[in-house]
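Quick note: the coordinates plus some simple rules give every number you see, no bench work behind them. Fair warning: this is a prediction, and the values are worked out from it, not measured in the lab. Cβ atoms are built from the backbone, for glycine too; each structure is taken alone.
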Structure 1
Amino acid sequence: MSDYLQAHARAIDEAAARIAPHIRRTPTLTTDLDPDLLLKPECFQVTGSFKPRGAFNAILSLAARDPAPRGLITASSGNHAQAVALAARTAGLPAVVLIPEGANPAKVAATRALGAEVITAGISFENRDQRLAEEVAARGLALVHPYDDWDVIHGQGTAARELLEDRPDLTAIATPIGGGGLLSGTALAAKAQNQEIQVIGVEPANADDAYRSLQMKERQRLPRAPDTIADGVRTLSIGQRNFEVLVANRTIEAIVTVTEAEIEEALSTAWLRLKLALEPTGVLPLAAYLAGKLPKPQKPAGGRGPVALILTGGNFDPAGVARLLASHG
C-alpha cells in the first residue's frame, strides 16, 4: 500500500472511532435482484443520509481544538445541512447554513428544527460558494465544507470501511457523486485494503461534470445548476481535494452517468420491490446497476464477486416521490 493510501486509511480509522457514538452502523443487505449484489442503505443513518459521518468527524475535530471555533457555517442543498446542524448541536456550537432557494422544503425544515440558522434568500446553486465565502469573512465562523474537506472525506469513508468489514471479498463499490466527498472517502478506504477493488461513481447525465473531469483529467465546471431530480448532486464541480483523490491519484475505475428515466425506474424499484424509502440521489448506483452500466468485476479465479452499492439517503419530497411512483404504476 502506498504511503498516500496508508495515511488516509489511518485517518479513516480515526474517524470511525471518533464518530462511533454519534452515528449508526448501517447494515449490508442482500437482495433477490442478484445474489452478488449488496446494498448499504444509508437512508437508515442518523438524519436519513450518510452525511453525518463526515459532519461529525469534521465538527468534533474542530470542537476539540484550543480554542474551539465560535460557531460553524456551511452551504448545502439539505442533507449536509441537517448533518451539520445535528453535529453542531451535539458539540454545543451554533451553526449557520446557506441553502439554495427552492430546495426540498422537508430538508430545510429539518435543518431549522435541529437548531441551525438557515439562510435561503438570494442563495442559488450558482452563487452559493461566493455567498458562503462572504458569510465566512463577515461572521468569522469555521467552515465545514460539504465535500472539499479532508475531515469530511475521511468521515464519509467510514461507510466503505464498514462494508469491507462485513464483506472483505468485495470486488466493486459504486456510490453517487456530486462534489465527491463520499466517492473520495470510499476510494481511499477501498484501495487501502485492496487495490483490485473497482470503485465507480454514478451521476446524472444532466450533471456530468465529474464524468468529464475524469475524461479530461482536469476539473470541469457546469455553467448552471443541472436539471435533475437528484437534488443532492446538483453541484457545479467536484472539489479540489476530491479531484486529487479521484483523478490525480487514479483511485477510481470509472464514472458512469444515468438518465432521468433510469433514476425514476430505480426509485420505483427501491420503493416497491426492495421496500427502501430512498430519495432520487440515493438510488443513483441502483439506477446504473439496473441499466447494466456497472462493470462486471471478476475474482482472480474468474468467478464473479460481490458488488456493493452505497445508497446514500432517504430525505425525499413526499409529493414528488408519490407522483413518480404513481407514474410507474
Structure 2
Amino acid sequence: MKEFQIKRVDRSIERDIINKIDNLTKPKGALGILEDLALQICLIQHTLSPELHSPHNVLFAADHGILEEGVSVSPKEVTWQQLSHFSKGGAGINFLCEQHGFKLVLVDAGVDYDIPAGHGIIDMKVRKGTRNFLHEAAMTADELDLCIERGAKIVRDIYEEGCNVISFGEMGSGNTSPSAVWMHLFTGIDLKKCIGAGAGLDNKGVQHKYEVLANAVANYKGDDKAESKIAWFGGYEMAMALGGMLQAAELGMIIIVDGFIMTSVMLAALKLYPAIMDYAIFGHQGDESGHKLMLEAMGVNALLHLDLRLGEGSGAVCAYPIIDSAVRMINRMDSFQSVNVTKYF
C-alpha cells in the first residue's frame, strides 16, 4: 500500500492562537465551537491568519457485490443513474455545491455500467463493482492499492489547483453495509448496533441485513491487519475516498467529513494513520442509526444534526459556512486593544 507522510499538527503556536481568540471583542468562549474550529484550522495551516481557498467536494461512485444478498431497497442501476444525474446538475449535492461555492468532482471508481465519455465524470474504474464479501474478499490487495493511489491522485491534482479545504461524498447502492462492517470491526461495537435502514429498509429488511453481515463477518478469512479488513469488506468508492483523505492530510488540507459512510472511511484512515484526525472536521451527524455511536467511539462531535441520510457529501458541504464563519471570526473581528474597548471579562 502507498505510504503517506502524515504528521501531527505543529502546536508551537497554539498559545498565540488562543490568546488572539481570547482577546477578540467578545467574552471569552462566547463564540463556542467557532473558537474551537478557528484553533484547529490555525493549527493545520500553522498561522494566526488562516485562509480557505477553492473548496471541492469529490464524489466517488461504485457498485457492491453484497447487493446480491438483498441488503438494500436501492437497485444497483441507481448508482450509474444518479452519477449521470449529478453530471447534469439537478441533484441534491449540485445545489449545495453551487450555494456554498464548491467545485463538484465526479469519479467513477467502479460502477457496473459503461458510462460514456464527455459527461465530466473522471474514469478511475477499477472493476464493475466489488465481489460479494459474504463469500470472498470484496477486492484484492492490488485493487485496494490501486484505489488508494487513484484517490490520492485526484486530491493531488485538486491541491495543485489551489484547493486547501476538501470534502468527500459517495454514491453506491448498498454501501451502508460495508460501512457498518468497518464500524463493527474497527470500534468493537456490536454489529447489530452498527446496522440501520440504509435507503429505507423496514424492520424485516434490517434483520435480514444483519443476518447477512453477521455471516459475512463470521466467514472472514483474512488476517487482523486493518488493510486486510478494508479490502475484504470495502467498496471501491470507499477505498478511493480513503486514499483521498490520506493524501489531503499529508498535504495539510482541511478535510470535512460527511455522513455515515465517509465517517467509516475516516475511521479506517484513523486505524492506518492516527494523526489524520488533526485535519478532520466532522460536518454532520446523520440519520443512520450507527452514525452517532461511531462518532462517539471516535471521540468527536459533528457540527450539524439535520437528520440527513443522503450521502454525496451533502452534510459536509452544508457545514462549510460554519467553518467559514470560524475563519472570518479570527481574521475579521477586532481585538479589545485595537479598538480601545475595555476587556469586560
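Structures 1, 2 were compared on mean count of other Cβ atoms within 10 Å over residues 65-72, and the highest value belongs to 2. Supply the structure label, taken from 1, 2, corresponding to mean count of other Cβ atoms within 10 Å over residues 161-168 with the calculated value 17.2. Label of the source structure: 1.
Among candidates 1, 2, the computation of helix-only ellipticity at 222 nm (-39500 (n - 2.57) for each DSSP H run of 4 or more, over all residues; to 500) that gave -15000 used structure 2.
When P(r) over Cα pairs in 5 Å bins from 0, in percent, for residues 73-112 alone is computed for each of 1, 2, the one that comes out at 6, 22, 28, 22, 14, 6, 2 is 2.
Looking at Kirkwood radius over Cα pairs in Å for structures 1, 2, the greatest value goes to 2. Largest in mean count of other Cβ atoms within 10 Å over residues 41-48 among the labelled structures 1, 2 is structure 1. Once relative contact order in percent (Cα under 8 Å, 6 or more apart) is evaluated on every structure in 1, 2, the highest one turns out to be 2.
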